[in-house]
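Alright, structures below, take your time with them.
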Structure I
């Protein structure tokens, strides 16, 4: 478990409508789990491209790594083979040299 918030759960399950509802009602994008994971990292871990795009549009930090393995959203997307997410993150400023 990663001290789940409703936003973390929605990013994990990939329900974009719930993610939008939570953000529109004040869910904090910069919130981190006890291991430093953000909503964006969780969405990337689970391959939810529409959620990833929405979070980035809302200002999520594309280069924020977790505190456990120091993995970034780009690292997780590459690890999972999610080419569209990889391309999107790079187009939106992801550092390709950061772990």
Structure II
């Protein structure tokens, strides 16, 4: 999921080039109304998705948590993953200093 429709084709191409079977679409996860959630559910079912990835860094944690609660498959948030990876590297580097 990307925030802007024009981002969907290049994002899908990037993940496909990395070996993933993908579909990409834009959604405003800050405004999770019934229409947005129904569209996510339809995409999940139509494409047989195993997980959703938020391909954007900066979504508020509460919006991510709400979406995660409302879909039946794992949700990965690049912002959260980047933060966790960075924190792990910092801790690892501090431990070796």
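When Cα Rg over 2.2 N^0.38 Å, for residues 8-47 alone is compared over structures I, II, which one is greatest? Please report the intermediate quantities before stating the final value.
Working: I: 1.07; II: 1.31.
Going through I, II one by one, Cα Rg over 2.2 N^0.38 Å, for residues 8-47 alone is largest in II.
Taking 11.4 as the value of mean count of other Cβ atoms within 10 Å over residues 16-23 derived from one of the structures shown (I, II), identify that structure.
Working: I: 17.2; II: 11.4.
Traced to structure II.
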If Cα Rg over 2.2 N^0.38 Å is calculated from each of I, II, which structure is the one that comes out at 0.95? I
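Using helix-only ellipticity at 222 nm (-39500 (n - 2.57) for each DSSP H run of 4 or more, over all residues; to 500) as the calculated read-out, with -17500 as its value, let me know the right label among I, II. Working shown, then result.
Values: I: -14000; II: -17500.
Answer for the origin of the read-out: II.
Values quoted throughout were computed directly from the atomic coordinates according to the rules given, and no laboratory measurement underlies them. Remember, it's a predicted structure, so these values are computed and weren't measured experimentally. Cβ atoms are built from the backbone, for glycine too; each structure is taken alone.
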